[in-house]
Structure I
Amino acid sequence: MAEQRRTKVLIIGSGPAGYTAGVYAARAMVEPILVQGIEPGGQLTTTTEVENWPGDSEVQGPDLMVRMETHAKAMGCEVVSDIISSIDFENRPFVCQSDSGTEYVADAVILATGARAKWLGLPSEEKFKGFGVSACATCDGFFYRGQEIVVVGGGNTAVEEALFLTNFASKVTLIHRRDELRSEKILQDRLFKNPKIEPLWFHEVDEVIGGEDPLGVEGVKVKHTKTGEITEIPCKGVFIAIGHAPANELVKDVLETHMGGYVVTKPDSTETSIPGIFAAGDLTDHKYRQAVTSAGMGCMAALEAERWLAEQEDDAALAAE
């Protein structure tokens, strides 16, 4: 028979939202269990320098996540290396099945599974991730002051990232498969008026090229989508801006979602469409996608879960009188 673990609060996910929820839930004495998921530490583990985490002028992404995990454990949150594969939303308490075979039974669940950047899928792209290839301009743009960089994409994300990167880069080449953008017209107007941005139509990235020692991007090879001609563009940074996808596999058919699958929460809250299920971080955030905003939502989720549990206990006590 499968092992069964019982907890008042189960936290699913181990990025800034999950670990912050763990800290607050543990301090509220609800003895939470946090299941790390498929990517312990989340997206920050694929980032090198982080300069926008309050209190650290510079910190390595993986180091920051190790510190968060250590903090959560120190407060009394149990951190488990496992993956939740399904949640039974029909019964109370919630029963969550895991890849290890363990059943986690929880009165409340905090979903902090995050989101994943969409990538091109090139081996060379994978090689240079964190060493010139990025999916977050606000995270990494600062490192390319005075450099030439490229942005890949044609929607709002790509145009916004290209415009933002002109604050640092000497030149931004926007590479797009078609000859027109899918972004909002006001953003297109700003892009076309910016002298630092040069659109490159009907092209796609064929390969990211760079040096080995130290590892770093030196350019991209792009292919014309009509003729197949290969051209090399020198650059120091490559920003992939073809969108993000929320890691919503556990809940996409049950919870209310919007904006391409992001979980809907009540205004100024982390409450979802099912009582007792809370969502925090990039799973719900299609707008900011920052570590600090995710951490703030993790705090909110833990506080709301603790209050919700207290209300359930009060209701049960009144019913028993």
Structure II
Amino acid sequence: MTNNEKAPKADSLLLEVRGLKKHFPVFRGLIAQRVVGWVKAVDDVSFFIRRGETLGLVGESGCGKTTTGRCILQLDRPTAGEVLFAGQDLARMSDAELRPLRRKMQIVFQDPYSSLNPRMTIGQIIGEPIVVHRIAQNGGECRDRVDELLLVVGLNPHMAGRYSHELSGGQRQRVGVARALALEPEFIVCDEPISALDVSIQAQIINLLEELQERFSLTYLFIAHDLSVVRHISDRIAVMYLGKVVEIAGRQELYESPLHPYTKALLSAVPIPDPAVEAKREHIVLGGEVPSALSPPFGCVFHPRCPIAIDECSRALPELREVRHGHWVACIRA
């Protein structure tokens, strides 16, 4: 068995990632710069996403979640690996070959305050991809499409003439969602779309994303570090640590029967509203710090902090293997 998660039948598959790597060079020297190392931001990641489902990608800051999403969309070109979108390998395509496919893949960025151009009106921001890809025949048709998109995301069409600084954080993120929908995509990467918003607004954006998914048959890669949010919106969940996927399972399966010690530690940190249950359950506190992606540990990347590590964990890299139906884990002790 390889470390690739076994993919379902091709007709139900929209995206398949195989052995994805993204290594960033580290330079030294002021004049004659030379490469002295590589930051392994994403290191041999494999998973698939079925049409119409949401895969949650979770892990702590710096584990490679956002880089994975950017590599899938080819905003960052992968160092190695395959990104198969509807059977086509995006990693091998030139920018010109990617252009027609970009209509089918969009992204909602994390920070609504920095992802919108402050010099453009809301109408211009949403209308720009429509103009670039020549979807509208004329200016009037473009404006009608912008008004329609604003209504779809719950905003008044009169806001098309406003600038981003005149909107609240939640309204700005709705604009970001409208911009992503402008080209009628099949697949959207949601890169921590609610982390910069007030808690009271987060639920509104999550509900909006779910409504849009059902209405337009969208497929999501939902990147987040809030496990309670991921549980609410995802069908399956992949857990990342230091550039590697350590566990993949269905939402209910992962929360009820986690197998990887890192997943168990993450879930133990999620508060439970019932004080009696919260007081009785086990809290796993991990020792040490996350190793540097510049020099990750040999063997299992989690073993320096793992409470159940044995000698073999420092010598062998565990493969991502299926231990139950649809439940994959990279741990020799699982």
Practice task
Determine which structure produced the value 20.1 for mean count of other Cβ atoms within 10 Å over residues 113-120, calculated from the coordinates; the candidates are I, II.
Solution key: I
Practice task
Could you tell me which structure in I, II was used to calculate mean count of other Cβ atoms within 10 Å over residues 121-128 as 14.4?
Solution key: I
Fill in the blank from the handout: Value 1.7, calculated as distance in nm of label points 7 Å out along Cα→Cβ at positions 273 and 297 from one of I, II, is from structure I
Fill in the blank from the handout: Note: Rg and Dmax of the Cα atoms in Å at 21.1, 68, derived from one of structures I, II, originates from structure II
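One of I, II was used to compute mean count of other Cβ atoms within 10 Å over residues 65-72, and the answer was 18.6. Which one was it?
I
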Completion exercise
Highest-scoring structure on FRET efficiency 1/(1 + (r/R0)^6) of positions 41 and 225 (r between Cβ atoms, R0 = 35 Å, to 0.05) (candidates I, II) is II
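Matching task: 0.45 is the computed value of FRET efficiency 1/(1 + (r/R0)^6) of positions 57 and 97 (r between Cβ atoms, R0 = 25 Å, to 0.05). Pick the structure from I, II. Don't skip to the answer; put the middle values down first.
On the way: I: 0.05; II: 0.45.
Computed on structure II.
Any read-out appearing in this document is the output of simple, stated calculations on the displayed coordinates, not a laboratory observation. Because the structure is a prediction, the values reported are computed rather than measured. Cβ atoms are built from the backbone, for glycine too; each structure is taken alone.
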